[in-house]
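> For reference, the structures are reproduced in the following blocks.
What follows draws every value from the coordinates through simple rules; no lab data is involved. A quick note: this is a predicted structure, and the numbers were derived from the prediction, not measured. Cβ atoms are built from the backbone, for glycine too; each structure is taken alone.
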Structure 1
Amino acid sequence: MINKRLLIKNLLAHNDENSFYDKKRKIDISFKEGKAKFLKHICALSNSNPKNNSYIVIGVEDEDNKIIGVDFFDDSKIQNLINAYLTHPPIVQYENIPFPHLPDDKVVGLVTIRPNEQITSLRKNIWKYYGGSVFFRDGSMSVPKVFDIEIKDVNSKLVSAIENHAQNNIKLTLDGVFDFMNKRQDYKPQYKVFKEYFVLCWSGSDKIVKDEVFYSRVDIELINEQVRLFYSALDEVSIDYTNDTFKIVEYVKLGLQHSYKYFKLEETSIHFDNNANYTIEANLIFKPPQFDKKVLYHIYNTNNTILEKLEKNLSLAEHEEVDLENLAASYLICYLNGFDDALPKLVYAKPYLKKYGDNLYKSYKETIRILRKVKYS
């Protein structure tokens with residue numbers, strides 16, 4: 001089993017960007033340009049490596065390989081995006097890898113691309129790239145090419161050597177468990193061994209509601225691979241496990257006018273097998289709350305007024321300051337209730353909310369995370 005943190009270190013230490021490895025400071029697939037560039041790199045790396053895995057490391061400075069991290073990205077439906085836009089799509093996995101020196105809410109993103117030994121191309125137009133385009137790696141660049149020659153397998157031995165040097169061992173596993181238990185000691189850290197092989201650690205601030213235990217500030221890591229499986233500073237989570245399955249149900253707090261409820265968002269089950277493999281299955285179980293249209297029109301217009309004031313750098317009234325705290329979430333509710341124009345308003349609000357401090361911006365990012373999950377499903 002590969003220790004993903006060690007794999008990232010090996011990639012950064014021994015290789016410049018090349019035909020099987022790319023690095024990015026960040027990616028943003030919320031917009032067409034970012035989505036198109038991400039698909040281009042996936043296409044190019046898959047085509048340039050028909051026999052071996054390729055990788056994209058996200059959260060690294062290009063000049064000096066400094067690890068700065070990115071936000072936790074828990075989109076289990078990213079393969080849907082790949083399948084929708086690429087012909088002969090590779091298998092793509094996005095994982096969140098914690099590093100000890102990073103803040104709690106930052107990780108390094110690791111994208112693993114497993115080719116299918118066929119030429120991958122764009123299925124349809126996106127941004128400035130045309131459907132039918134084929135991309136390859138030319139050194140550290142992903143470029144369009146007319147493919148009329150046989151693709152040579154030149155990286156398999158090198159990639160295999162890098163992966164072999166990143167294999168996990170007992171020392172790395174034990175160090176990972178102790179690191180987690182010490183770092184999360186304020187949030188009641190626990191661990192469990194599944195199938196005598198997999199070590200899962202989790203922590204959270206617990207509370208009991210009607211005889212059921214819920215957790216906030218939840219962190220869940222698969223220590224064998226040094227992969228963070230779940231992290232949220234705001235949402236509530238229920239946890240249940242057996243000898244071979246670990247299941248979490250994520251709840252989100254939504255509402256209007258100081259009346260809020262928790263709604264089930266997603267159920268994630270991790271199944272551990274006897275053959276030293278595991279699978280993760282995530283199912284969206286969210287049912288958007290429905291509200292009176294007249295109330296929503298009032299809130300929508302209030303949000304628009306606040307956003308206009310922020311744009312013009314005008315002072316907000318005291319009651320508007322209160323409404324600002326829920327602006328992102330209320331725009332989301334409006335969108336889920338048929339206000340299509342609320343979505344571009346929500347996206348447009350990002351830089352203005354970011355100026356108001358970390359707590360407001362964290363709330364915005366959580367709202368976007370919910371939206372992304374709903375849209376992809």
Structure 2
Amino acid sequence: MKIAIVCYPTFGGSGVVATELGIGLSNRGHEVHFITYKQPVRLKYLSANIHFHEVSVPEYPLFHYQPYELALSTKLVNTIKKYNIDILHVHYAIPHAYAGYMAKQMLKEDDYEIPMMTTLHGTDITLVGSHNFYKGAVNFSINKSDCVTSVSNSLKEDTLRIFDIRKDIHVIPNFIDFDNLINNVEDCQRHTMADDDEMIITHVSNLRPVKRLGDVIKIFAKISEHQKAKLIVIGDGPDRDNAVNIAMELGVREQVIFMGKSNDIEKILCFSDLFILPSEKESFGLAALEAMAHGVPVISTNTGGLPEVNIHGLSGYLSDVGNVEEMADNALKILKNPETHQTFKEVAKKRAKEFDIKNVIKSYETLYQSMLVANNVEKQ
């Protein structure tokens with residue numbers, strides 16, 4: 001199949017999943033065309049089966065905000081026709097589903113029918129998409145998609161609650177490519193981050209308020225009262241400065257390492273002892289899954305799709321949002337006993353393997369095939 005993928009090319013979860021999916025599809029012999037405003041950060045190479053098409057938005061003084069949706073729609077039409085694309089797969093409802101629908105309509109003028117899949121990832125539904133400014137357009141775009149998927153049952157339920165959806169929503173979870181996982185502890189150089197008697201606790205996010213970085217610091221401070229440890233915070237965002245202040249107030253600033261945006265997440269996770277994700281909302285919890293894939297137990301909230309990934313009492317623990325005391329206590333349950341810690345590490349990795357891309361990618365291929373069949377029936 002020839003598949004066009006539209007996504008945000010940034011470090012965010014939706015862009016990472018879309019890019020890894022495209023790479024996985026190319027490895028299975030499909031021809032994949034990424035269409036976005038810059039090369040996705042996880043797309044490290046192009047090949048005979050992987051192509052990138054940049055969406056350029058000319059600047060005109062007339063426009064206060066440059067019309068990316070129009071530029072994207074036009075680029076989609078040109079690329080789809082030039083390369084005879086079979087499937088259009090857009091990730092994130094805003095603005096990609098809307099631009100995809102417009103491209104489909106323009107292509108119809110040339111008697112070119114192409115089915116479109118829309119994958120919902122989270123804040124495109126629960127935060128941005130539910131805003132009154134966008135809700136009508138998002139609702140329309142989802143219903144006009146030929147196939148809709150979501151990354152968790154929780155997100156599917158949110159979508160059906162927020163919008164008036166008249167389409168089936170297929171749940172296909174996020175995934176991990178275990179074949180390309182960096183998991184060699186000897187290469188990780190643990191000693192550069194902590195002393196031998198210190199536990200390494202990690203948090204990875206875009207440091208937005210929804211991630212509750214302040215809670216991460218507070219949980220760590222309580223853990224460090226009973227266990228020598230270092231906290232590594234990977235990512236950057238608006239809550240970083242406040243987190244630094246909280247760490248100073250709680251007397252743990254010297255034990256907290258703010259890494260900023262980093263391409264060495266896997267190397268850091270491979271020697272981490274615990275992962276903390278106390279998010280207020282989390283449609284799936286890809287960061288938690290990536291930690292578990294490296295055998296790192298997870299302390300998380302029980303919100304959104306996290307309970308579908310992190311199994312309470314087995315791969316880690318779940319707590320209510322804001323329950324810092326319980327999360328710290330659960331962390332110590334894991335860390336204080338080496339045998340308990342090892343058991344949680346093993347179960348976390350075993351659980352993560354259920355989300356191997358080899359298992360998940362087949363679900364997308366099945367839906368692609370059904371879309372092609374339905375599209376051919378409509379043509380006849």
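> Compute distance in nm of label points 7 Å out along Cα→Cβ at positions 144 and 248 for each of 1, 2 and report the one that scores greatest. Don't jump to the answer; show the numbers that get you there.
Details: 1: 4.1; 2: 5.1.
Structure 2 gives the largest value of distance in nm of label points 7 Å out along Cα→Cβ at positions 144 and 248 among 1, 2.
> Thinking of 1, 2, which structure, once Kirkwood radius over Cα pairs in Å is computed, gives back 21.8? Write down the numbers at each step before the final one.
Details: 1: 22.6; 2: 21.8.
Clearly, the read-out refers to 2.
> Taking 65, 40, 37 as the value of Cα extents along the principal axes in Å, for residues 40-199 alone derived from one of the structures shown (1, 2), identify that structure.
Numbers: 1: 57, 36, 34; 2: 65, 40, 37.
Working through the options, I get structure 2.
> Now for a separate question. Which structure, out of 1, 2, was helix-only ellipticity at 222 nm (-39500 (n - 2.57) for each DSSP H run of 4 or more, over all residues; to 500) derived from, given a value of -10000?
1
> Could I ask something else about it? 1, 2: which one has mean count of other Cβ atoms within 10 Å over residues 24-31, as calculated, at 17.4? Show your work: numbers first, answer last.
On the way: 1: 14.5; 2: 17.4.
It traces back to 2.
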